[in-house]
Each structure stands twice: as structure tokens, then as C-alpha cells.
Structure P
Amino acid sequence: MKTFLMTVLLMIAPAIQAAVHKTHWGMVDGKSVDLYTISSPVLSISVTNFGAHIVSIEAPDKNGVRADVVLGFKDLNGYQKDTKTYMGSVVGRYGNRIAKGTFAIDGNVYHVPANDHGQALHGGTIGFDRKVWSATVIPSGVELTLISPDGDMSFPGTLTAHVRYTLESSSLRIEYTATTDKPTVVNLTNHSYFNLAGKNSGTVLDQQLMLNADRYTPIDAVLIPTGELALVGGTPFDFRQSHPIGERIQARDEQLKLAGGYDHNFVLNGEGLRLAAKAFDPRSGRSLTVTTTEPGVQFYSGNFLDGSVLDGDGRPYEEYAGFCLETQHFPDSPNEAKFPTTILRPEQKLHSITIFAFGVQK
């Protein structure tokens, strides 16, 4: 009966506008931080304008029981204290890594502060995940806006970024736009960690994953792409058919050894808004389908979670407690001419869409 009712809700919910509730969450640098809870008949999603974090996603299992399926913290203090995981945040100005934090545009060389073994990760030492964004409630969601000034983390140009979170039935749509007044590089993505069994329910190693990618970008010892677009066939990186995340994670493979598991960019097949990934948890029956306009997705299996970061109830986030599917342009694209460009010029407008659709399977 519960499964039948859930199916009915999924059928009728697109006509119902999601409700948005705003709660004051605290202050950062004299700026108000709020929590926005967006609710449909199927899902409830909370986001905050501090770092544009997704704080929670409550989704039903095969029996209609809801659980929070993203890792995170229960209050603002938890997000302020966490400088390691980027849980749920929008990372930028350049998500993922830039080799030695150095790149050039039109002959001008720029140096972003290195914060990850000599590389720049997720925008440098103070990225978009540490900023208070302005927020506006919109139909079925919230739009967050951040103005990053010229020279912010040494990136050129004043960048105006907008992130829209909207909810329709069982689908969370994230829409990114950005403009600049000087040539710059930009790569925006969301860094949520998913555990479809529910956070703090153990590892995700038994959860299944499919990636719509024939190729991936191998990495070197400091996790920077080598420039190769390698075929996944015959390797532990072949997720063209669904496999448990942990099935081959301990395989004798140099790439897995370098990252301690999966932390690699996959080159998505096709163009436009298309399938990127599907994930499924056999225990709960929850599923996740990811579609995107981005050329790649970074699959990260939570290798660097080590128990040192605690949730709001004092429970540690251990290794493999969640997985990330970061839809994006490729890491270190500013230094790889054959990768899709991440240069944004004043006459251009960045526009990107990613949709996380939740469901259930028996």
C-alpha cells in the first residue's frame, strides 16, 4: 500500500509547487546565515546560504520510510569547523584541482594559493564554500548569489555566480550561471556525499553504481590528471554496467592505489542534458539518477574520510561513509588544452544544469 501511495505521489507531484521555509541559522562575518527547507510530497531538502551547502535530503525507502541520504552537520557551527570535506557545498571559483595552483590566460599567469599537497583544490584556501551567499526565495526553491571580486584567491575578473536549487516531486535541479568582467576560469559543482541507506548507516561499498563513461582521466601521485583520456574497458573504472562500489576498490591497480580508492574524473558520453550516473542501495531500495550538461563527473568514494570529522551528534564519518558524484569540467583543464575549456570571457555566460532524481526499487 505504501509503495502504491508513493507511486501516486510521484505521478501527481509535478503539478504541486514545492514549499519553501526559511529559518535563521546564525551569523558569519556580520552576515545573516539562513536555512531554507524545500519540501515536496516526496522529498525534503535543506540548503543554507553559507557556502551554498546542501544540508540534508530526506528521501523515502521502498517502505516509505524517510532518511537523510547526504552527509552533513546539524548546525552552522559544524560547517564552519569543517575545513576538510566540503560536505554539500558549492565549490569554486574552480572546483577540483589546478596543478601547483598555476594557470595562464592570454599570456597572463595567475597563482591560486595551494591548499592540497602543493596543488590548488576547490578554489584555494578560502573558496566559495566558505562564503556567505545572498539568497532569494523563488518558486519551488531558492537562488543563491555570490560576487567574487577581481583577485579573489588570485583569480582574475569579478565573477558573479548564481546557483538555483529547485525541487519538483522527487528531483532536485541545480542550475549554475556565471558572468565575468575579465577573462577567467570557472568550474562550479556541488560536493554532496551520498549514502542511499541513510547517513551514519555504514559504508557505501555495497551500493551499486553505473557511470555513463567510456573514458576517464588518470591521475599522477598528487591527483592531477596526466592529460590522457583512458578507456575504462578491462579496468576497475568500468562502471558502464552497474557494479557495487566496493567490488574492485581493493584491486591491484596503480590508479586506485594513488587515490586510496576512486577519486577520478569520468568523461561522460554524449552531449547536452544526458545521463551521467545511476546509484542504487539494495537494502533500502533507494535509487539516484544523475543527469547533467557537464562534460565530466568526479566519482569520489570517500577515501579520505578518516573518522576525524564528526556529525552533529558526535558520530564519526569513517572511510567510505559516502560517495560523491561531482558533475563538472575536468580537473586542471586550464593547463590541458585538449580538455574542454573552462575559460569564461566577458561576452560569455556560463550555464550548467545538474538534476539529482531520487526513486525506489524493490
Structure Q
Amino acid sequence: MRKFDTVLVTGGCGFIGTNFIKYIFDKTNYKIINIDALTYAGNIKNLIDIENKDRYFFERVNICDAKKVNSIFEKYKPDCIVHFAAESHVDRSIFGPKNFIDTNIIGTFTLLEAARNLWKDNSDGKLFHHISTDEVYGSLSDTGYFYETTAYDPRSPYSASKASSDHIVKAYYHTYNLPVTISNCSNNYGPYQFPEKLIPLMISNIIEEKDLPVYGDGKNIRDWIFVEDHNNAVFDIIHNGRVGETYNIGGENEITNIDMVNILCEKLAYKMNKDKDYYKKLIKFVKDRAGHDRRYAINCDKIKKELGWQRQYDFNTAIDITIDWYLNNKEWVYDVKSGEYQKWIELNYSSK
């Protein structure tokens, strides 16, 4: 089992990164360096409970800025990098692909170069872990699963940029012997997710009694995993995963988009003392998005067999935890949706 002194997390103010930092901060005594550009989806207030702890450090930096990235690596000398930072919303990639190419490809390259330079004399016990997505595999029919050996077949600028970054990470392992691992994960849900993604968007719109837009016929299937189960898997990989290997992380929980929306409508109706079907009247089917993959489903036997990982949360429990978090944190939702948070960031971090 690997042990680390300093773990550098990229994108630690985003949804999964925030939850990972909280998770690893509680489970270890590692020094944790969080680098984040604080774009619209990165919220430094997520980590206010640990921001003054003596082993947590935050640096605002764009991962494409090689000069700043290298200076941070030299300053803190991390022996583990966990790379979450990414542009990740498919819709945004369709209408503005350049940011995805820059952040997901050039940013990953910049980090790899910084790690290679830092560890050039001794990479023993070091690790660069790259967080990827099941979307790189393309689309499935009604049967079958994505395996670590499944050929890549990305369909959107987002998934293509992540596929490219995966290949670059693997190339650094084969070419430079850089110690790397990769994980490809299914759809995450949980606290702190920016309300443009399906579950928090629907929760937010239900609370406000706004339309609930569902693409196409709503029958697209996704495999859903609770964010803490994902981060538990990443924890296992960085400590025990085989260098050079890819591990799929799945929720083994396939749900159609329309079924998910109906579940959220019913659960919120119960919590808000409404009739079971009260919020379903808000559902509106809209034109399908371009390149909309029909089904994702992950086989995660490898991580189970090699690392002994198992999910700890069933869907019903975890979705209730998620809904309750959004109900109890309406101010957080308002801040990120209204733009008030971005105003605060520019006022407090414009020169940092």
C-alpha cells in the first residue's frame, strides 16, 4: 500500500473534487494542496470548514498555465496528483468546444509535464491519478457493458477531449515511465453538484416549480453512482492500484432519464407534503441534444477483484441524502445560479 506526504488535487472546488478533499482529509493526515481556477462550477466556499487547517492549502490557478503549475509543484513537491479538473458538461461542449480542448487536453498535458519534471530523479512511491469518464467508450445498445478493454468511441467534444487526455496519460506511462493510474467513472450524484447536471437541476426546478426539461423520449440510460462511493474507489486506486492500469468505477444502477425525473418528483412531493404526482406536471420533453448517447453501463469487476472495492450506498438512501442536502442548502444553490458567488470570487480573488 502506498503512503503519501502531500496530495495535490486539481479541481478541488468542483463537485467531485470537493467531496474527495473532504473524504481524504478525514481519512488521512496528508498535506492537501487544492488547485482550482474557480470557474463557474468551482466553489471555494464548499471547503470553508477546512480552509484554515494547517495541512490544507489552496492555490487559484488555471491548469493550462505551465509557469504557475510548475511553481506550485516546486513549492509543495506533491508525491501524488489526483486530477479531477475538467470542463465536464456535454451541452456546453457542443456550443463551446474550445474550453474543453484547452482544459481537458492541454491542461492534462501541462500537469503531466510538471509531474515528470518534479519526479525526474526519483518517481518511486509517486503517482499521477487521472479521473476520466465512461463517456469515452461511446454508446451501448440495450445489452452489454463497458470494460476497461472496450475500444474508445467518443461522440461529443467533451468525451473526445477526455478520451484524448486518457491517451496522453497512458503515453506518459509507456514513454517516460511516469507512474500513472486512470479511472473511468459513471454518472456521479451527491452534494455540491452544480445545478446544470440532471439531478441537481431537476431538484432545483422542482423546488421552484419550473419546467423539468427532458431530452428526446427520456429513455436514455445512465449508470448512477453516489459521489462518496466514487471517491472511496479513487482512494483505493491511489493506494493500491497497479501502476499503468485503468479501473472502471460503476454504480451498477441503470436508470432512464425519465425514470430518474419521476423518482425525484415523487420523493420531493413526499418531502414537501404534496400529492405524489404533483410535480410531474412540470415535465416537458424537449428536442434531443446532438450526439446524445443512448446507454452507459459499466462493468467494475476489475476494481472489485483486485482492490476489494464495494459500493457502500444503495441508490434509495443516497438519493435521499442528495435531495436533503439541496433542500437544506438553498442559499448555496441561489449563490451559484444567480451569479452572486462569481461576483464574490472576483471581489475576493481577482488578484490571487
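Calculated for structures P, Q, distance in nm of label points 7 Å out along Cα→Cβ at positions 35 and 115 is largest in P.
Here semi-axes √(5λ) of the Cα gyration tensor in Å, for residues 163-250 alone has been calculated and equals 34, 15, 11, so which of P, Q was it run on?
Numbers: P: 27, 24, 13; Q: 34, 15, 11.
Of the options listed, only Q reproduces it.
Ranked by Kirkwood radius over Cα pairs in Å, for residues 59-274 alone, structures P, Q are led by P, which has the greatest value.
If helix-only ellipticity at 222 nm (-39500 (n - 2.57) for each DSSP H run of 4 or more, over all residues; to 500) computes to -12500, which of P, Q did it come from? Only structure Q yields this read-out.
When mean count of other Cβ atoms within 10 Å over residues 67-74 is calculated for each of structures P, Q, structure P comes out greatest.
Can you tell which of P, Q yields 0.75 when FRET efficiency 1/(1 + (r/R0)^6) of positions 75 and 179 (r between Cβ atoms, R0 = 41 Å, to 0.05) is derived from it? Working through the options, I get structure P.
Here, each number is a calculation from the coordinates, and none is a lab measurement. On a predicted model such as this, the values are computed, not experimentally measured, just so you know. Cβ atoms are built from the backbone, for glycine too; each structure is taken alone.
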